[in-house]
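Pasting the structures in now, so scroll down.
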Structure 1
Amino acid sequence: MSIKNECISVITELCDVAELTKGDILVVGCSTSEVVGSKIGTNSDPDTALEIYEGIMSVLAPRGIYLAVQCCEHLNRAIVTEKECVPFSERVNVVPQKKAGGSLATVAYNSFKNPVVIEEIKADCGIDIGLTLIGMHLKKVAVPVRLSTNKIGNALFTCARTRPKFIGGERAIYDKDLL
């Protein structure tokens, strides 16, 4: 199966399991080096990034779900997304590149209609392809999501969804739809 098709399958399952809806944000951290079988940060691959981006967007766009792509550590894990997703966020001035931001962030920046880079986001759900550490960009409280597979290409991935915090103690009644 191609990388693009693997992404379509994984992102479809993740959206369904996490019950994402229009307007939600999915954050993606990705090491294309890991996807192609190399050590993280050693073999950034724009062609693989394009396959991943196209696969993810083919699922998210029709559902109205926003994509937020985490840059690599060289850009302090900044986020690339559509301005429409974060209209009131403070932008930073940087253009992701293959070796400073990473291939997927670069592809997203060059593919979005109106890209912006921001320092942080609080996403509803996320996938971490190549174990790049996306937790800082998820809302509280993150809940692990186990899918039917745990690899895209040669890279391990992990997923999480978020839920609202429980407050109120033993007398509280909780909305089961928000669990």
Structure 2
Amino acid sequence: MKKLKSKIRDIPDFPVKGVLFRDITTLLKDIDAFNESIERMAEIIKEKKVDKIIGIEARGFIFAAPIAYKLKVPLNLIRKPGKLPAETVSESYKLEYGENTVEIHKDAITKGDKVVICDDLLATGGTAKASAQLVTRLGGEVVSILFLIELTDLKGRDKLKDYPVDSILKY
């Protein structure tokens, strides 16, 4: 884990003063570190009898696609409003100042599907919870919400207490 953590660049005061941003682009450009992160994430969920992997826009796509390929399961996407071309269902969630919404194609989940939701980072948990609620509304079972990075001080896991949460790197 130390090796992977060394590939994450810390950028202070981004996007606003007082925030320490964990930049994954340095991990992505190191093929060994990127490959190791995919291998570790796939290892965590391979025994869960997964039917589908869902990637959350945008950086969740980076990890969800190779994990789905590796596990030979379909990939679906959760996106911001207006980005998916077919009929969608949406879920809104509160931000510190305002609200956001995510959408998924209505036919992305079949009743009873065992689903892993994948994103790069767990901060406050709002996007992940809204995504899990979408999967559940469509009849799927969330067997893991999987992250590369978890910022433990922000207590996002608390917001996701109704779902299994897995992460590789904790800060």
Check your understanding: One of 1, 2 was used to calculate distance in nm of label points 7 Å out along Cα→Cβ at positions 72 and 144, giving 2.8; which?
Key -> 1
Point to revise | Structures 1, 2, by relative contact order in percent (Cα under 8 Å, 6 or more apart): label with the highest value | key: 1
Point to revise | With Rg and Dmax of the Cα atoms in Å, for residues 40-87 alone derived as 11.6, 35, matching label from 1, 2 | key: 2
Check your understanding: Which of 1, 2 yields 19.4 for mean count of other Cβ atoms within 10 Å over residues 32-39, as computed?
Key -> 1
Check your understanding: Computing mean count of other Cβ atoms within 10 Å over residues 112-119 gives 15.6 for which of 1, 2?
Key -> 1
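Coordinate-derived values only; no laboratory data. Worth saying up front: this structure is predicted, and the values here are computed from it rather than measured. Cβ atoms are built from the backbone, for glycine too; each structure is taken alone.
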